[in-house]
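Each structure below appears as structure tokens.
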Structure 1
Amino acid sequence: MQTKEKILKILGNKGKVTTAELTKTLGVSDRFVRKMLNSLLEEGKVEKTGTPPVVYYYSVRNETSNVTNSQKEAINANYLYVSAGGEYYEGFTGFIKWCEKTKQNVEKTAKEYVETLNKYLKYKDSKTGLIDGMSKLKTTYSTIYLDKVFYIDFYSIERFGKTKLGQILLYAKQSQDLNLIKKAVEMIRPSIEKVIINEKIDGICYVPPTVKRQVQLMEETKKLLDIKVNEVRVEKIKTEIIVPQKTLSKVSDRVANAEKTFEVTENRIYNNILIIDDAVGSGATLNEIAKKIKENGICKGKIIGVAMTGSFKGFDVISEI
């Protein structure tokens, strides 16, 4: 069997591999493997994803040949598939894996995915890349204490499920995986920094966790962001029984829960305060913390809420995280 055929067989069995893995498996030089891969890339039998130093190669199914470069670029930038076995596939490789699992035609589904993605991208501001979540809150609450609220991305989109950030956030929180938390933080960092500059933020509040975990997502997020802005102290009120927001399906229950869960313990006066949360379902947590900040009189200007992810429209319970 020729080396190219061996490579294609390995790719067919494993799904995606690096040059280092191929070099070790085939027992040949790294230079020779790269030469074979470049040849297979030119022939359209192999494609690659990722950025150096970690680049993965995968075999191309016939039905992917008509997927346009622009479609592949959009999928590579936005798609993530995590298998039931915990395998992590980014971009077009993951999209192919998902299509295989769901028995869908890659070419047809790629077109539909990009069309759906573009529909949702229209909600992102062209300058900041943020999604304005105020209209959602206005349809949910009679009184809003936040001056502005943004999502960095939607938690999920129709038909295709959780977004890339939504997937990473879910598994980072559920598995308490520090590497996934780092990925999430690197994805949200540019947006957080823009809000701090644009809104002249001089105080940041990180929503404290309500569920006990060895690794707390917001605590790690605070450490990794390492923003040189004073922290507004908000503490979780100890209750006899902990009732996580995600277990509540009614807006009134979520408001009551947030009201009795958090307490602002800050005395310093700020000009503009930013509240950061992982996900917005009803918006009760952000709105109630903003209410307590205003009642304590510690903010002279605006209170801005930013969530890593949020629901698309209306009141939607994000119960997984």
Structure 2
Amino acid sequence: MRSDDMPSSLLDKKLLLIINPVSGRRTILKYLPEVINIFQKVGYVCTVMITQNRGDGLRFTEKYANEYDLVVCTGGDGSLYETVNGIAKQNFHIPLGYIPCGTTNVFALTHNLSLNILNAARNIVSGRVDTLDIGKFGNQYFTYVAAFGAFCELSTKTSQYRKNQLGRAAYFLDGIKDLGKIKPIYMKITVDDVVYEGEYLFGAITNATNVGGVFELPKNQVNFSDGKMELLLIKKPQKPLDIYKILHAMFNQDYSSENIILTRGSEFHIENPELIEFYLDGEMSDILPEIDVTVLPNFLSLAY
């Protein structure tokens, strides 16, 4: 049924659909009429905005989202990152739906969102909404990770064939091959008044059970809406045996190793004298010598 054939009494809600048309294999374009039909059947009038350049999703959300009852974005983690930042920067309180169409879809996998486009659309309008914590990193925002160091680019550099054939082992193998050659990074991170200072191969403030495709955090420890996030730090190896211990801990999810720090908190202060960039949900952060990271409890309303 076309929207102009539908009784006006049913079309009383407004939905903003932000589409990244080139994400993944452009699959969203094939299913777009069916996606819109799913939304219209439950009473949404849809406005479609198509991104053409980096930052369009952020601009569309900041400028228009507050006029709608529901915002839905399609694309990969980068598209979601822009939309969430638009919502957070304007302090909008609007439910967000996400149709994952990227190559990695870490957020979707973390929250068990359907990777089937039509099922994801149906789930968004099912009436189920959950609230999630997000992180504020300086003047930027992230949903699942702010990371630096060795494993930050694995999700994009590991080939799809290796992911399909080996699963998590593909990330692990790609991540460890140069572990002994990685230049450590000095950081000083204060977590709720507890200081961690030293040289690290990798670090992440995260609200996810999977970090970098390599680390699986204990599911009974990670709570997506408790006002806290985990801090994971991999220390610089002091001797060759330390490299083996790190690899063993990574593969066996054993975070009791003396070479690994795993803690949690709600406020983080980062001193970054080497001016290392962080990856926020896979996107580059601003480069700052000092950064305050704050957990925003239950800020994001996820329709899924």
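Only the coordinates and a few stated rules stand behind these numbers; no lab work does. Just so it is clear, the structure is predicted and the values come from calculations on it, not from any experiment. Cβ atoms are built from the backbone, for glycine too; each structure is taken alone.
With mean projected area of the Cα convex hull in nm², for residues 119-262 alone computed per structure, which member of 1, 2 shows the largest figure?
The maximum falls on structure 2.
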Checklist entry - If helix-only ellipticity at 222 nm (-39500 (n - 2.57) for each DSSP H run of 4 or more, over all residues; to 500) is computed to be -8000, which of 1, 2 is the source? => result 2
Checklist entry - Which one of 1, 2 has Kirkwood radius over Cα pairs in Å, as calculated from the coordinates, equal to 21.7? => result 1
Item to check | Origin of the derived value 21, 15, 15 (semi-axes √(5λ) of the Cα gyration tensor in Å, for residues 39-126 alone; candidates 1, 2) | outcome: 1
Item to check | Value 20, calculated as relative contact order in percent (Cα under 8 Å, 6 or more apart), assigned to which of 1, 2 | outcome: 2
Next on the checklist: To test your reading of the models, identify which of 1, 2 gives 0.95 for FRET efficiency 1/(1 + (r/R0)^6) of positions 215 and 295 (r between Cβ atoms, R0 = 30 Å, to 0.05) when calculated.
Outcome noted: 2
